[in-house]
1. Determine which structure produced the value 0.35 for FRET efficiency 1/(1 + (r/R0)^6) of positions 134 and 382 (r between Cβ atoms, R0 = 30 Å, to 0.05), calculated from the coordinates; the candidates are 1, 2.
2. Which structure, out of 1, 2, was distance in nm of label points 7 Å out along Cα→Cβ at positions 182 and 206 calculated from, if the result is 2.9?
3. Given a value of -7500 for helix-only ellipticity at 222 nm (-39500 (n - 2.57) for each DSSP H run of 4 or more, over all residues; to 500), point me to the structure among 1, 2 it was derived from.
4. For which of the structures 1, 2 does the calculation of relative contact order in percent (Cα under 8 Å, 6 or more apart) return 17?
5. Consider the structures 1, 2: one of them gives 0.80 for FRET efficiency 1/(1 + (r/R0)^6) of positions 46 and 334 (r between Cβ atoms, R0 = 25 Å, to 0.05) as calculated from the coordinates. Say which.
6. Which of 1, 2 yields 0.10 for FRET efficiency 1/(1 + (r/R0)^6) of positions 270 and 358 (r between Cβ atoms, R0 = 25 Å, to 0.05), as computed?
Structure 1
Amino acid sequence: MKHLKRSKSDNTSDLPSLLIRDAQIWTKNDTTRGSILVEHGKIRRIARSITERADEEILARRLIVLPGLIDGHVHLRDMKLSYKEDFTTGTAAAAAGGFTSVIDMPNSLPPTDSAERLRERAERASGKILVNVGFHSAALNDYDEVRGMKTAGAFSMKLYLPSPIAPLDIDDDKVVVQVLNAAKQASLLLTVHAEDMTKLPRTEKITTFAELVRLRRGNAETSAVRRILRLQRPIGCRVHFCHVSLPSSLSAISDRASSRLSSEITPHHILLDENHVKTLRWKAWMVPPLRPGKDRQNLFRAMKMGIPTIMATDHAPHTVKEKAQPPRESSPGIPGLETALPLMLTMVNKGKLSLGRLVSLLATNPAKIFDLRSKGRLENGADGDLVLVDLKKRGMVDPARFFSKAHYSPFEGWKTQGVVHTTIVNGLVVYREGEIVGKPGGGKILKSGRR
């Protein structure tokens, strides 16, 4: 990707106009034939026929236009972890997967645990990104510091219960209550990785990845979910539960029927189960781990019913050397930005998932959860973030062709039907038919509360 050059202009008045002609355009409930005109980075007009000309035109007769996808849970690495991934390769992977906006998690190096570090990370990213990027921050219990991170643009505080990013005694309910109160006072979303490590047995006798997965039992997740729900109830702050892997956890969250709560699932937890770990080993090692087949099936069923709020990839790249270690030493996490949409479009083609539900999981609902009011929809005045998909074209997951630096996947060799044809960010084509055609720096830094 060294041939790509940085875009020096952030002025939307300098952006060329774009006309997408004769496509199937996603509406609120179905697709309809029409054209879309994008000017100055915004959707100006959607109509059955548009006769005026534009600087660039795309004839899209076989394609479906969807709102640009939004991934609220990615790890873009960079800085001292740039050997795993950097802002350019990570956002290139996003563009190839149809994601026009992503929000980066704070367990970077150095961690995003202060307003100063958030601004530093944003500045580092600004000249390198191909899609729009926002940032989560580490969870803290000091209101002044939390308010500073909110002012700097943080989309949430991330409370990582297995091992907090900032030094917090998260085993103490009083400390967690302080975090919840700080989030409420700052009007900042709290995102939670819910696993209670005290519920896991301690043993050194782990020789296989299958044993490691079974050791990280599901009751650790359910216990942590119920604890956060109990502490959140009297405070009323907004809480988002990341990568929920068990139907029982989803049930506990949805039973509260609160607009202050939301949940997230991943493609790997609904498509893979613990049996895959026996053959795939480190390629299928992530946390939370893959669950038994019955849990996977019920999680998929819950997704179809509309119970989880959003889907995210939890894109977590590592080097193969870091992954291909003994179970206790292997780094958990898989790349997901380039596989999520093709895999889910395959489910649509098989009749296992509606296209409408997929759009809500990957675009409409993430825009609502993270308050990205001009994204996640195809309407006049909305941002010019779109993805054109070919629902009929077949493909195969090939990690060797990933734009991400992480060239492995538990889905390697899976056959797919439905591919990303073109990804458009702020009215500019950044990905087209297998190639990155945009320039680093063309994506915008997103800040919470700013449109």
Structure 2
Amino acid sequence: MKTAYNPSITRKFLAAGLRRGALYLLMLPVYAASHLAPRDPQLWAFGSDDGRTFGGNARYLADYVKRKLPGVRPVWFATTPQACQSAREAGLSCVHPYSPKGMAVALRAGAYFITHHLFDVNPYLSGGAEVVQLWHGIPLKKIDFDTIEDGFFKRFLLAKEPLGALYRRAHTFQKARVVATSEETARLFESGFLVPRERIWITGYPRTDPLFKNDFTLLERERRLQAEIEEHRGRHPDIQIGLYAPTFRWRGEGPVEVFLGDREKMRRLDAALEAANLGLYVKLHPWEAEKLKEAWPEEGYRRIWAWPEGLGDPHALLGAFDFMVTDYSSIYIDYLLTGRPLVFFPFDLEEFKKNSRDLNYPYEEVTPGPKALDFPEFLARLSGLREEAPRFAAEREALKRRFYAHADGESSRRVAEATLKLLKLA
């Protein structure tokens, strides 16, 4: 087992964390003063993934607010030109968190909607704003405080006074509202974030609304992918097209090393898909996409297609796929809402739990579909997909009911209504 297959990312991640911690301490007086700013309950700030992307629950909620709440002004916060361009293409105002205009909006916004942490918008000017943590998945993997082993550091973080309490207030969501999909996920957030149960809203995730409705705003890149998928269907009658969306690995060998970068294995996969009249789109974590690009042959494959470059958020078109392949990514739990087949390829299960992230559940308990532990078995599972899918239908339905209290495409509305009530606008 390699200790780290992408050390440059690890170094950047740790360096960013150290810079943030130091800057946060320096900016505590500014944060304290921001509590005095008058807040506009009709100005809502949205951001995702440090402002790097336009997507996730924040995107679909902002889109709903833009279309359905004329009295509320949604503003998207972005740190990259691409994310800002996408937000504006979707009809939203966009600002940089640390530009004069961005800081003015951050200081006046009545509500912050985030998918990762307060750096999605602007942590230093968030005092006095209501914070709604939309999060970016259902915690199949352990999160936040649940990832910390028992010991001095955890006892420090759990201490009531004084430094532990200050840390929790600054870096966790005890003062925020947290969006959950069911009592099951509410329990995980209560434990992982140390957030009181009364601050958790069981509304469902806005990013699942496109599985039920098509009234959201599609970007041009998404429309092109939608047309491409339909073109494949027209060229190959009765084809079933799937999405392979594995999780990111900090340590060990990932999908590129195991098979996506091996031309011989990929030709075998291509042939197996063609024989079963299947197609497969490959979407890796953005931090791994460059490695896949380098490994992809110029001529491509017949039945395997790379996810379009620059298109980060898959949820707009998640319902366009006939099946999904993954390992530990919680995106498959969203996909349960479609009722369609799943295939699991956890080729490094024990190593992943040991070296990357431990799981909240026994893997077999929450993975309703055929599983492959090595590449030959993966080919066999895909070849038998059509025959095996009905065998897991009842398991998929049971897990869907466990993780979703709502399956109706109204999650954005519920979050918006809860926020309006919180801000005394309804």
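1. Value 0.35 for FRET efficiency 1/(1 + (r/R0)^6) of positions 134 and 382 (r between Cβ atoms, R0 = 30 Å, to 0.05) corresponds to 2 out of 1, 2.
2. 1
3. 1
4. Details: 1: 22; 2: 17.
Structure 2 accounts for this read-out.
5. Of the structures listed, the value fits 2.
6. Only one of 1, 2 returns 0.10 for FRET efficiency 1/(1 + (r/R0)^6) of positions 270 and 358 (r between Cβ atoms, R0 = 25 Å, to 0.05), namely 2.
Readers should treat all values here as calculations from the given coordinates under stated rules, not as data from a laboratory. Since this is a predicted model, take the numbers as computed values, not measurements. Cβ atoms are built from the backbone, for glycine too; each structure is taken alone.
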